[in-house]
Structure P
Amino acid sequence: MSAKIVLTEEGLKKLEEELRYLKTEKRAEIAEKIKEARDFGDLSENSEYDAAQNELAISEARIRDIEEQLKNATVIDAAELTTDHIGVGTAVLLLDCEFPEDEPIKYTIVSRTESNPAEYKISDQSPMGMALIGKKKGDVVTVNAPGGDFDYKVLDIELA
């Protein structure tokens, strides 16, 4: 049994869209590759066939993974979000206490399925996300990360 995951409305839509794509377009694309590979003859030494079967297995595994996530997902009700404390669906402005002269950094707290560090979207299950959840404006948070401990001051919390 999978653990419950919390999703934003955007995250839910992305998962549903990926699932739709995999079940329709991707399955049809892979079926065509398998059909073409079979036309090459002997399947025992047919690398195209093996590659297509491998692609099918990976795609089907992803479908099962998404279905499991959706089955165990709780979607955040935007009306229940608050800026009183940090949670999934909030954005937080942080000051690095070690380098206070640097510009503050704004992160959005999302579920693990939505995280994207390049877009400053961090998972609620990451070391930083876990340290931030529940904190309030003005709090100093110590993040225990693989590279050591880092302190951040929470400057502001807003709805994402």
Structure Q
Amino acid sequence: MGVSVVPKLSGVHETVLYAADIDAAVRFYADVLGLVEMDRVGRVGRGLRLPSGGVLLIFDPVAASQPGRMVPSHGATGAGHIAFAIAADAYDTWRAHLAASGVEIEQEIEWPGPAHGRARSIYFRDPAGNSAELMAGDYWEYVEAERDAGAG
């Protein structure tokens, strides 16, 4: 039996976060982060469109975990996490925008990496307690380069 070639993915189509108060979470992502609200997604939640074309879905964790839906049931308890990419030169503007919007910054991290390309993150919570992050730079690119350098 031969080894098959793995086809290439073209990106993340959608991401789901769970919130008991879907409307509050949708308002947060629309008003604070500028995502564009979409129509209701069945009886389980609502969606928001990202500028990149992907979709953030906000689902009721109880409704989404029920069997017998058109798609396999899924859900989560506790806080989820999502990270949004931002331009490096927009980092301070985003920090000021979050503060002006009344969003408490939970933590900021400057990730290790080359001084000229160091990634930075701002962490905060949405109304459902999910951890949201704005990242300037690509920390994972650095991690992969370090791994590859060590492998040679």
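Laboratory data are not the source of any read-out in this text; all were calculated from the coordinates shown. Everything quoted here is computed from the prediction, not taken from an experiment. Cβ atoms are built from the backbone, for glycine too; each structure is taken alone.
A few remarks follow.
- Among P, Q, structure where relative contact order in percent (Cα under 8 Å, 6 or more apart) as derived comes to 23: P
- Among P, Q, structure where helix-only ellipticity at 222 nm (-39500 (n - 2.57) for each DSSP H run of 4 or more, over all residues; to 500) as derived comes to -7000: Q
- Value 133, calculated as volume of the Cα convex hull per residue in Å³, for residues 59-98 alone, assigned to which of P, Q: P
- Volume of the Cα convex hull per residue in Å³ - highest-scoring structure of P, Q: Q
- Source structure (of P, Q) for P(r) over Cα pairs in 5 Å bins from 0, in percent, for residues 27-90 alone, computed value 4, 15, 23, 22, 19, 10, 4, 2, 1, 0: Q
- For distance in nm of label points 7 Å out along Cα→Cβ at positions 3 and 67, the highest value in the series P, Q is held by structure Q.
- For FRET efficiency 1/(1 + (r/R0)^6) of positions 51 and 123 (r between Cβ atoms, R0 = 35 Å, to 0.05) computed as 0.60, the structure of P, Q it came from: P
- A value of 0.90 for FRET efficiency 1/(1 + (r/R0)^6) of positions 35 and 75 (r between Cβ atoms, R0 = 30 Å, to 0.05), calculated from one of P, Q, originates in structure Q.
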